[in-house]
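Below you'll find the structures, each written out as structure tokens.
Readers should treat all values here as calculations from the given coordinates under stated rules, not as data from a laboratory. The shown structure was predicted, so the numbers you read here are calculated from the model rather than taken from an experiment. Cβ atoms are built from the backbone, for glycine too; each structure is taken alone.
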Structure P
Amino acid sequence: MRITLDAGQLTDLPAAVEVAAFRIAVEAVNNVVRHSGAHNCQVRLRVDNPDRLLVEVCDDGIGAGSWRAGVGLLAMRERAAELGGTLTVGPGTGGGTVRACFPLPARGVL
């Protein structure tokens, strides 16, 4: 499987957001490897607007059938929610997608 990372400029992130984003990305990639049958996986992290961080893991796999909320998906959802963020998962165009969105404090207010 080919895994690519697109991270852009990610400076001045709060430590809690860094940890949650990392853990969600790792768990999502682990799920791709274990369940998707994918050939390609892309991890994207970017500050979208100055006030939120987006973490997306997309693959071109066929998935494991249904997207049942197992321990990994529940943990990702809890990590996002603890910081006021959201997590969406499910089939996307040509594969699966995990997308986490974290609010960020105003620049210079860490």
Structure Q
Amino acid sequence: MPSNFYQDVYECTRMIPFGRVSTYGAIADYLGLGSARMVGWALNKSFTNGIEVPAHRVVNRKGELSGRNHFFTPTLMQELLENEGVQIKDNKVRNFNDRFWHPAQGD
């Protein structure tokens, strides 16, 4: 794992536009990591290290809020997304394909 791995994941996550979501896999693909799980691990570390990263904008490949239990409360991820206009139903992003953003797209 490169020494700047965490920083690369954090910078890529910061690129996700307000009101949009990306996936662990899309970030891994963009960074050439080959492992969505590694992205999730890095984002989880951002909480314990107090680093400001919009990790709430990263969901699994099905649009599910799979990381929600790693937030300070189990509902915080959904609340943050809804504050950005993203609709959630049953812990899943509604209209996921319309909200999805891949880092290779840019803005």
Structure R
Amino acid sequence: MISYDDFAKVEIRVGKILSAEKIPDTDKLLKLSVSFAEEAPRQIVSGIALYFPDPGVLVGKKCMFVANLEPRTIRGFESNGMLFAISTEDGKFSLLEPSQDIPEGTKAK
């Protein structure tokens, strides 16, 4: 269990995926360029490649991200956030996407 104060530190924001490409020599990793309506897009590395044989289908999607994680280097690529997704043991998978057309950069409340 975490306290409410700890949870309140997590900044969940809508991001729009501008580009998506497989990271060479990996099975699971995609490199995403994501707009949060900031000065420049952020690079985010995500382990969802098995679910998207054609990463191009992600371009234009608005999804939910953790936007205030410390940067982390994964296989030589810096990741500046984390994509929210969910999967089940029987292989079902879903990105967490807003159900309305919410502008990128909007923070969850």
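Points to keep in mind about this one:
- Origin of the value -11000, where helix-only ellipticity at 222 nm (-39500 (n - 2.57) for each DSSP H run of 4 or more, over all residues; to 500) was derived from one of P, Q, R: Q
- Value 13.0, calculated as mean count of other Cβ atoms within 10 Å over residues 10-17, assigned to which of P, Q, R: P
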